[in-house]
1. From I, II, which structure was relative contact order in percent (Cα under 8 Å, 6 or more apart) = 17 calculated on?
2. Once mean count of other Cβ atoms within 10 Å over residues 167-174 is calculated for every structure in I, II, which label goes with the largest value?
3. Any idea which of I, II comes out highest on mean projected area of the Cα convex hull in nm²?
4. As an exercise: FRET efficiency 1/(1 + (r/R0)^6) of positions 63 and 215 (r between Cβ atoms, R0 = 35 Å, to 0.05), calculated from one structure in I, II, equals 0.95. Which structure is it?
Structure I
Amino acid sequence: SIRRERRGDRCGCLASELSFLLEPSDVIAVRERPLMLDCRVQGEEPIMVTWRKNGAPLPTSPQVQVLENGTLFIRSFQKRKEGSDADMGEYDCAAQNRYGMLVSRKAKVLLASLPKFHTHPLSMSVDEGGVARFQCQINGVPEANITWERDRVALNTTDNRYTLLPMGILQVTGVRQVDAGVFRCVATNSANTRFSHEAMLNITGRTYKEPVILSGPQNLTITVHQTAILECIATGNPRPIVSWSRLDGRSIGVEGIQVLGTGNLMISDVSLQHSGVYVCAANRPGTRMRRTALGRLVVQAPPEFLQWPQSVSKPAGGSAVFTCVAQGVPEPHLIWLKNGKVLMPGHNVKLTNNNRWVMALCSHCNNTD
């Protein structure tokens, strides 16, 4: 009999063989609320879907169920359980039919949380026309949305003298007497809302000051296509001019480049070519006096398959070659599974330098796997 290949199947698998339509993905669950993890498979029936948590089989119960379409349903996500671990962990599903077993990617399930602030804004006095900077930090899961209040009223962010950076930083440039007051930040996510300590901003008289970089760029590691924000805020009287360059002399470019506030550099949709050391300089107008600060930007790329293994039919005693090629930064580590178990090199299995597994199939071999 001849089996037809599915149209549009990038791996060229046969219609009767198993393949995932939808694998479980990382998720942040909310305590005491339902949670569903997808596992949709196609292939020749019957197909049995089972789930594992942290590598161990996951028993079903009225609280934990596997639906008909393979989806895992947890009725009420719990942080702690009597006599067992919490629902947090790594989950994967396994689908099996008469052709073999297919194991999904591991999905991390975390509990939404919002602990106390570990950095609070500090009170400060600033010369009129100078720069004020407040910062708060909190480790929320998921990442908290940060907003700011002055005198317990939401800050008017339409004023272009106010710059909010996603790292919990508030910059106020060209400060005036009307900016004086009590500042605090508000953190909100799906778990909770928290308020930082309050910080006072006092405005003093204008005096001459040499250029000073209050906060320069920090070392930053992000993934391709994300947005990089490198902070550079400088003060002085007269107000210094902030400029950017790369330490290697290469051009920063203009596409996707934007300046936030008076000197922060934002690079949208970063690529691997954006990796490098960036230098911000604060110059006193009309002079050669300058201050510099630098930070390293590292751009990484997630693993990506360039070539997938193809299904083959071989007589016993022959050899089958499966090829898998992937790229990423840093370079990805490849492992192979056979029926859900890690495949190790042996007397009839070997791995070549270009990531090709050569498996000798013979009629007299012991079928132990």
Structure II
Amino acid sequence: MGNSHGHRKHRNGANRPLTANSPFKYGPSDQQAQTPSSAKPSMVTLPYSHVDSSLRALAAQAEGFGRLAIGGLHGPLYHVTTLADDGPGSLREGCRRKEPLWIVFEISGTIHLSSYLNVSSHKTIDGRGQRIKLTGKGLRLKECEHVIVCNLEFEGGRGPDVDGIQIKPNSRHIWIDRCSLRDYEDGLIDITRCSTDITISRCHFSKHDKTMLIGADPSHVDDRCIRVTIHHCFFDGTRQRHPRVRFAKVHLYNNYTRNWGIYAVCASVESQIYSQCNIYEAGQKKVAFKYLTEKAADKEAAMTGCIKSEGDLFITGTQAGLAPEGGENSAFHPIQHYQTWTVGPPVDDLKHLLQHCTGWQSVPLPADQTGVA
């Protein structure tokens, strides 16, 4: 499965018949891939049903560019026992330690961060079993690798340049899964400064303006290395940047984006965006895709990015806004980088699932099976 290279090109990506050569051929390696000929709304499922079977089953299970992220797989459990911003038993104390740790919570509640919480390499911040909200400031993943952040809430970050999750610089192998993010001063997730091999999945974004930025500035030409997968996320009335992309390769699939305020997805300088089987549901602003022209610091001419739309569904009067045919031919294809991913038809059942099954979920903390680490 996942090895068919035949794809039928769709100029507008919307409401076109899909064949066995369509993206639906790609499925996870541990379950049957479904083709559109047999696809029905009742067959729509979310990925990762197996990752709650045991505590460390999350490790290296992300789909897409973040698939190698193991978090704190090989470290002991660290128990957060206080909602204090710092000190013994705090989340900050666990995140600053240099050794691998699988961080779990013994309590529920709000942790008010007085400053960015820096996360070191080989950490899993596992919010299953409790309800933890981070506010005040956010997480900073700086020069780290192998970090998994799962089942947390981020709300009410204040201050200049305060993001919910800031991934920069030079961080890689990151998986952000099943988090709720809303109402921050700047971005909800920013990925910049050569940070790469990142997956954002099953997250719920709401009550926000500049949602997700990938590649911060046209002068940062080293951001050509950035690769991000965003899938099965719900962008719920957020205004813009779902995401906005410079330089990077970004694979979007099975996301639901509705009622944006400016645009849904923006391609700028040299970006390559592959938008696959997403649902775009406009409110007052009808155009989903936007292009901005900027000049890379090492080039003479300004240029924009490219968006390839395949199997996307545009509803409630949404206009795709795709560039002319020649403008999207240079977009990368995910099969060049990974072989399998779970993608299904952009139907009503997918929309309803993403409304209810993204963001923080009341799921129990699985048992830590002896010997897994």
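1. Here the read-out was taken from II.
2. The structure with the largest value is II.
3. I
4. II
Each reported figure results from applying straightforward, stated rules to the coordinates on display, with no laboratory input. As the structure is a computational prediction, the values presented were derived from the model and not from experiment. Cβ atoms are built from the backbone, for glycine too; each structure is taken alone.
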